[in-house]
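Throughout, read-outs are computed from the coordinates displayed, never taken from laboratory work. What you are looking at is a predicted structure, and each value in this text was computed from that prediction instead of being measured. Cβ atoms are built from the backbone, for glycine too; each structure is taken alone.
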Structure 1
Amino acid sequence: MTKTVTDTFRTNEINPVNHRKDHDGRFYSISQSVKKQLFLGGGLPTEYKELSETLNGLSIMVRKPAIELIGYLNKTNFDAPVSRYVLYGKTGAGKSVSLAHILHYGSNAGMVLVHVPWVPNWVRFPKGATPSVMHQNKYDHPIESVEWLRHFSTQNAPLMQTLDLKTTETYTWSKREMTAAGSPLSELIDLGLNRAKYATDCVAALLGEIKKAAVCKRCRVLVVIDGFNSFFSPRSKVQREDKSIVLPTEFVLTDAFLTLTKNDWNNGAIVVSVEASAHPTELRESPLPRYLLGKQGFEHLDPFIPIEVPNYNEKEFHSQIDYYIERNWLQQPKAHSERGRAELSFTSGNHPHSLMKLVAPY
């Protein structure tokens, strides 16, 4: 029996704010301009991003975890302390893509985005950490901080122009350099972009100001962090001069983002993922939040709402196959048959990343 490919695997609703249960298992398209604004600095898994470029267009499947989360966010009481949500599941099940969906939601909902595409880039694969210029026994990430400030600026550029947020205190960087209270937040960003030496502290100052602005109802904030458990990793790849290991808790960036992810403020929401691959190999036995966060990380986020990102269900699996066929990525005639699809389902286990790798040679 041959399965006919129809357009039922797509939805014309391109605004994530409106995604509901009836959009489940359907793809929606993201314009090139939105892709450039939200994901130029990261946020899409490398292979997923490369495949979207090969297929000449970025589309994201509307899945139940994102629908559940969007439902929560749409009903949020923003006068209450920030709610925290933790996405978890097997590596390759689609957590990062679900976060990308939520980022698009936040942008369309008019929220300031505070997004960390992948925490392990700072902990396990840093481009260069140096002793902090402002905090004794702490370490800065000059290069990563410059990149993050640029990412923040790109994601929020249209919104920040209308909000006109200003600093609430004076920041002294050196005897001759300072950012006065009442300065536009863009001055903090520009200083960090132009002076990598101060970039990490500019990130910390910016996060503190955004948090204050949210409490004062001058903006609404969505924090999205992928690989959050890496902040609590038992070690990093950074070494001191005596070859001793610098712990992630000794990074200024860690302090800044852990302060932001406390629930001591309102008018925002916090969405993070925990990922086994964010930890060293020997600490990947379970995908569950309690294991990956450890005692310290779990207590930091508690209370939170866990949301599992599972493998594809049957509807999602067939939508994915239909999408691959429509984009001519899957050209084998047997992929149109029930038997061929059953074979792909069995071989991949309906695991999203495994399915993507499996169909590539077809």
Structure 2
Amino acid sequence: MSAPALRKAAAAAVTATALLAALTGCSGSAASDENVVTVYSADGLKGEKGDGWYDRVFEDFEKKTGIKVKYVEGGSGEMVQRALRERGNTQADVLVTLPPFIQQADSKGLLQPYTPKGTAHVHPAGKSPTGTWTAVVNNYFGFVHNKKELETPPTTWEELLDPKYKDRLQYSTPGVAGDGTAVVIKAMHDFGGQAPAMEYLRKLQANNVGPSSSTSKLAPKVDKGELLVANGDVQMNFAQSRSMPNLGIWFPAREGGGPTTFALPYTAGLVKDAPHTENAKKLLDHLLSEEAQRQASAVGGGFPARTDIKPTDANAIALDRLMRDVEVFEPEWSDIEKNLTSYIEAWKSATGS
């Protein structure tokens, strides 16, 4: 090769190297400075008409910080599995699920410690002792029924075995949806163990429409009368009832016993190796701010996670009335997380799912 040709080739190589370095540098800077935060969340807190708790607090957060919230929604188990699949190329910054899936995410190393401002006011049962997750909106498991078509609403598990509920009863899929998993947890508590609970759910399967990955999609079917009964949770169903007048919230009891439920809070954690860690921390701080927590009932139809926030709005009063005389038990979440796979397998075996 001639001297001029060599000089030309060398210059081209230098230019290409410089261009590559510049592009790499721009890419890294954009990733770290990008004004965005991605939230993977269980459904229920975002309104169908833009009027949910997430809608309000995300809008307030974006105005306050200039950081745009990218939102991805699905069942609790579905969100954890998605985050696991993406572990080599993490996309989520904040993960919000119902128990026991936040504990599952933690045990699989998906979360990193961060203590949002306001966490000191969250009840110890609502936060991780290692600082990897904390409740942001308190909530309780429940069922819904169609108030218009059922002259006498059901009150017990046993009533749901009546043939009149055949193909007009549905609950979301355990292991996929948080509220669906809650059906198994409550049945095990109310019936006194795994074996009697699975025997009951085996019988109930004769009336069950079939699987559903999303609990939030069941309430509209109940409101329209396509279903008579479905599972849900208090916050989501209370919020939905504003536009679905035929929804009635209830808590199944054992025959001869009283209604029971358990806390099923929306719980948030900072994702390990999140692409926008600092933005995620700012969002978690905002979710536990006094402003956002006061909106939990007034806007979201739920309960504040902070014990120092005592709302007195109309929703808070109605929710207090709804929960009156309902026994609230506390599941052993560490045991449930440890044995979740075996419980789901037992449910699949019992129901043929």
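When mean count of other Cβ atoms within 10 Å over residues 120-127 is computed across structures 1, 2, the figure 14.9 traces back to 2.
semi-axes √(5λ) of the Cα gyration tensor in Å was computed and gave 44, 23, 19; which structure, 1, 2, did it come from? The read-out was computed on structure 2. Thinking only about distance in nm of label points 7 Å out along Cα→Cβ at positions 88 and 144, which of 1, 2 has the largest value? Top value of distance in nm of label points 7 Å out along Cα→Cβ at positions 88 and 144, among 1, 2, belongs to structure 2. When Rg/Rh (Cα atoms, Kirkwood Rh), for residues 192-279 alone is calculated for each of structures 1, 2, structure 2 gives the greatest result.
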